[in-house]
Each structure stands twice: as C-alpha cells, then as structure tokens.
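Engineer: Dropping the structures in below, format is structure tokens.
What follows draws every value from the coordinates through simple rules; no lab data is involved. Quick caveat, the model's predicted, so the values are computed rather than measured. Cβ atoms are built from the backbone, for glycine too; each structure is taken alone.
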Structure I
Amino acid sequence: MINHEDVRVRFVSLWVVVATVFTVAWVGSYYLLPAGLLRGSNPAASIPYAGSVWREFLTLFAWNVGVTLIAIGANTLRSVNTPLGYVVLLVQAPQYGIVWGTGSLAVGSGARIVPSLSVLVERSGPLEVTAVVAVVVATRETMLWHQQSGPRWREEFERVRSPRDWSLTRREWAVLAAGYLLLALANYREALAIASLAG
C-alpha cells in the first residue's frame, strides 16, 4: 500500500505506519526511559530564539524544508520497491516519539509529554510529521538509482534514470503543495508558542 500508484493511498498508508511507530516510541519511552535522554540531540535545538515570531518562523521553516530536501534526495535511491525517503521517515519518527516521551524537547519545561489524544491536537509536531509524509510520498518517483533485489546489504545500486525522466502527476503536485503549506502552518504555530515561552 505504501508503494501504491495512487499518491493518496500512499499518503494514508505511510502516515499510518509512521504514526504507529511514533506512538509506540512515545508511549514506550514515557514509561521506560529516563527523562531528558535525548536533550541536546537535535542540532537545531541549540539555535537561540530569533527575536520575533516571523524570524523564528522563517528559521523553523528553513530547517524543516532542509529536512524534506534530504528526504527527497533519499528518494533518488530505491531498494526493490521502497524509496529510501520512506526509511528516513521510519528512522526519524521513533526518535521524535522518544523526544516527546522523555521530555527532551528544546523548548519548554523539560517535562515528559503525557501520551494522550489532546496533546496531538495541541502541538505542532504531528502537523510537521504529516507534512513531511506528504512531501515524501509525492516525490516517490524521483528515483535515479535502483537496487533490483536482495540481500539489500550486498546488492549494489544501479543508475537507471536521469532527472530529466522525473515527472509528477497533478495529484502528486497537489499533495506536495499541501505538504509544504501544512509545514508552514505548523512552523508558524510553533513559532508563536516559542515566542510566548521566550517572553
């Protein structure tokens, strides 16, 4: 399903997988891992407050666009049917869940985030994750190198396409645009929250 021809099916399927991995890591780390375990693990976390909501928004948005560009770049590599950008998401999601569960966020009291549905609505993180999933599934066809079969740790990637071969459907363009709009909304919301905490 995550490799379905229809970008909408890919989006829903990958979002469910990423949300599940994130939730398991969040709940598990909340109950099992020490507080503050990953504090300082995010290089962007050490950047001081930009001084205004708009500057903070632009800083956050630029950082997150950079992350999406890395994921799009990863999509140029495909192992059998799976773009590497999907793997990037599946590595990032549990780390983010552990940050929440251990209270390792850069901004705030440092308290653990209690697993609950209301938290998902109140915070910008789930919107950011949803936006990145949209960008990654929309750019699935940016493949340049392909690994035909396994074992994946031994099979080499072969160059099979050129960037001139890239094309996105209208639906993929729409999902891509929606992903970046949602990312901008999430980052503006987060900038407002950071500004209120920074005083």
Structure II
Amino acid sequence: MRRLKWVILGLMALLVAGVLHYTLPQRDIVRIVGIENRRIDTSSGSGFATPGTRDIRFIMAVRPNGREMVYRNEDTGWGWPPYFKFNSSTLQARAQNYVSTAANPQWVAITHYGWRLEFMSMFPNAIRIRPVAGPEATLIPWANIIILLGLAAIGVLIWRWWVRFKENRLEPFWDSRAERRDARRRARR
C-alpha cells in the first residue's frame, strides 16, 4: 500500500510539473525568418472549441544552433492560460519588423507558452517579442521564479494546515474510537 501511495504521489507531481511547464512563460532567443497567416479548418477535430475555419498567425524562426522553430500567434483572451493576450496583430507587426537574414541577423527573445509537438501539429503561442544583444544574451525568468516561489509557499501552507488538522481533529477522533473499542472488549471479558 505504501508503494501505491508513492506511485500516485509521483504521478500527481508529474502532472503538476507538466501543467506548469506548459503554462509558465518560456523565452527563446531566435532570429525571425518569416511570418505567415494560414486559414485552419477547425472542424477536423483539431482541438478547437468552435467548428469552422480561423486565421492563425505563425512566426518562423531559427535558433542560434540552426534549428528551426515555429510559433503560433493567437490571442488567449480570457481563457486558459491566463495571459489575457489581445494583441496578436500588433505582435505580428512587431515580428515582421524583426525579420532578418543569416548575413545580417537581428536576435530577439520570444516569450511563449506551450510545446512544439510536430507529430500533433502543435505550436507554442508567442506572447511577447523583444530585441536582445545577441544569441548569448542572459535571460533571467523572474516571473517563473516568483510564481514558483508563490506556489511553494501555498504548498507549505496547505501542508501545515493538513498536519494541524490531522493532529487536532483526526488523531483524537481515531484515538477515541480505539479507546471505546478497547473498553467494549474489556467489558465483554
């Protein structure tokens, strides 16, 4: 039973880590090589809530190591994750301004959330673009640090509340039940 408990806790930790990795902002230093708008059919079970077609904006980029990366550029609106992004047109214009060639590269930091899964045609959603000095620029993820510290503090508070609840409510309850059970056993003898 103890192993099952640890397996379940491990799976829950992996699930939480996966949600956080998908949702928290990440930054890539890239060189933008192009932008594009595509009309996507959303009725083919592609994960969209409303069937039909939509225009999706894409930003094509190349990392310093030469690997290609494609970002989607869609508004998040009021949905999940709560980035409240309503400026995809402006971000697309900014991306167009930063398009550069390999001979004269202009490096930018693209802040995004999500994963790039080629076999599922899944792209990370770009949130922000800003120029950086070069491909070796140092980016400290302050937002992630603050969010993770806040979540850790909430986790510690919940754990402390659970320990107090267990000590003050559950253990006395189970002890009183055990005492009553023992008293009944002694009375039967």
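Engineer: If helix-only ellipticity at 222 nm (-39500 (n - 2.57) for each DSSP H run of 4 or more, over all residues; to 500) computes to -20000, which of I, II did it come from?
Structural biologist: The structure behind it is I.
Engineer: If you rank structures I, II by relative contact order in percent (Cα under 8 Å, 6 or more apart), which sits at the top with the largest value? Mind dumping the intermediate values first?
Structural biologist: Working: I: 29; II: 19.
Sorting by relative contact order in percent (Cα under 8 Å, 6 or more apart) in descending order puts I first.
Engineer: Tell me which of I, II gives 2.7 when you compute distance in nm of label points 7 Å out along Cα→Cβ at positions 138 and 162. Can you show the working numbers first?
Structural biologist: Values: I: 2.7; II: 3.7.
Derived from I, not from the others.
Engineer: Name the one structure among I, II that FRET efficiency 1/(1 + (r/R0)^6) of positions 114 and 178 (r between Cβ atoms, R0 = 41 Å, to 0.05) of 0.85 was derived from. It would help to have the intermediate numbers written out before the result.
Structural biologist: Details: I: 0.85; II: 0.20.
Label of the originating structure: I.
Engineer: Now for a separate question. Given a value of 52, 37, 28 for Cα extents along the principal axes in Å, point me to the structure among I, II it was derived from. Walk me through the numbers before you get to the answer.
Structural biologist: Working: I: 52, 37, 28; II: 93, 42, 29.
This value belongs to structure I.
Engineer: Moving on to the next point. Suppose you compute distance in nm of label points 7 Å out along Cα→Cβ at positions 2 and 170 for every structure in I, II: which one lands on 1.7?
Structural biologist: Details: I: 3.0; II: 1.7.
Label of the originating structure: II.
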